[in-house]
Structure P
Amino acid sequence: MNKYNLDMVTFLSMRNPFDDSITNFFKQFIENPEWINWMTIISCFFVFFYVIAVMFLFKKENRMIGILMLISLVVAFILNDLILKKAFTRDRPFIALGIEPPGFFIDGYSFPSGHSVTVSAGFFAFLLYFLIIEKGKNKVHIAYSVIFGLIAFGVMLSRIALLHHYFTDCLMGMAEGLIVALIVIFTYKFILYQKAKKEYLQNEHIDEEQSS
């Protein structure tokens, strides 16, 4: 790793006044048990995207989107938890504040947010499939997109509210999830294009043989 890369890792791992101001805003709520309970419940909804992806596998018309969502989720997890978190090693907000973690116990590094990566990869994989592959024709998936988007937003907000992550942890997690989903969906679109091109050339060859 060269000096520029080291400097970038150090820069992104540092706390900043913007993150601290948001963290300090939510700090005032952590003495409220009801607030903590609700935020903890909402944060657990990241599992929803794994569940819905698996459920899609059992319905023929949604099977491919389920497969692509699962691929996005697994790739995003590997990239985030096994590579990026270990590269940046940013401490979590509650550690910087010197308090016990609100809600359930959590360890590991803060940047990028694993929950945010998960919900973003799942949500964007679904949304991009709907927009790019289905071309917005499946009207039922419009409602799904809104619901999935609200769940993703709620989970990311809860991670900041519980002081488990800084705002930029979640922002980076969202960007990471989007990039992974874009790569997965456009790879699938390229495969579809290549398949259609092959079928077209085969049909053209058959037509030529029949006309000769």
Structure Q
Amino acid sequence: MAPVLNEKNVKQSERMVSSRLKLGCRDAMDFYKKYSQNGRLFSYPKYQKHESGERPLNEKSAMTYARIFDVDWEWLLKGEMENIQQTISIDVVDAVACCGNGRVNFNTHIIGQQMMTMSAFHQITSVNPENIKILKVVGDSMEPTISNGDFVWVDISCQTPTGDGIYMFCIGDMLVVKRVQINPFNNSIQILSDNPKYLPIQTDNYHEVNVIGRIISFTKMIG
């Protein structure tokens, strides 16, 4: 027997469906796979019931979904406010000053903020914005992919290589950006520079590498 939906639940459902469609998600499962962070933010059964109107939203769930939808949570919950784009700020950090003695402190060396809407941010990543730091690259070891003076976006929640990709490492008093290739048969990795004048580094166990974060995007500087 299908559940009986009251008008309030129907209106919440309509707002959730319209918000999901604006993100380009074709259905509830598509939205769950792209934005739940593997179920850490919300479960699929819970979201599906909220979107279908079978289960009414509460403030906590409305706030969680609203951050992803880039809408005001009170609008999502009650329909009483205009759909306002949420603006977020990403810390821009001094890459030289924040690293010393093998340790990194991002919080005391913030030199600016990158302001953007949540919807624009989600075009780059679904990671929590608090876990993204922007740093200026020093050196030419990753040229031509990433050049001296370019800015990299680092997901600092990723502190162990989870697969091949570009990562940031702390080596002594320096932060370096390198490409990683993992051998799945013995857990060894190669740490590579895209610039051929730098030799690769081989290590036997990727769990022992001091990773600061994974590079999810970078901004090329022109001129």
(request) For percent of Cα pairs over 31 Å apart, find whichever of P, Q sits highest and give me its label. (result) Q
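Where does the value -7000 come from, among P, Q, when helix-only ellipticity at 222 nm (-39500 (n - 2.57) for each DSSP H run of 4 or more, over all residues; to 500) is the thing being computed? Could you put the intermediate results ahead of the total?
Details: P: -23500; Q: -7000.
This figure was derived from Q.
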(message) Comparing P, Q, where is relative contact order in percent (Cα under 8 Å, 6 or more apart) highest?
(response) P
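Where a number appears in this text, it was derived from the coordinates with a stated rule and is not lab data. Given the structure is predicted, the values throughout are model-derived calculations rather than measurements.
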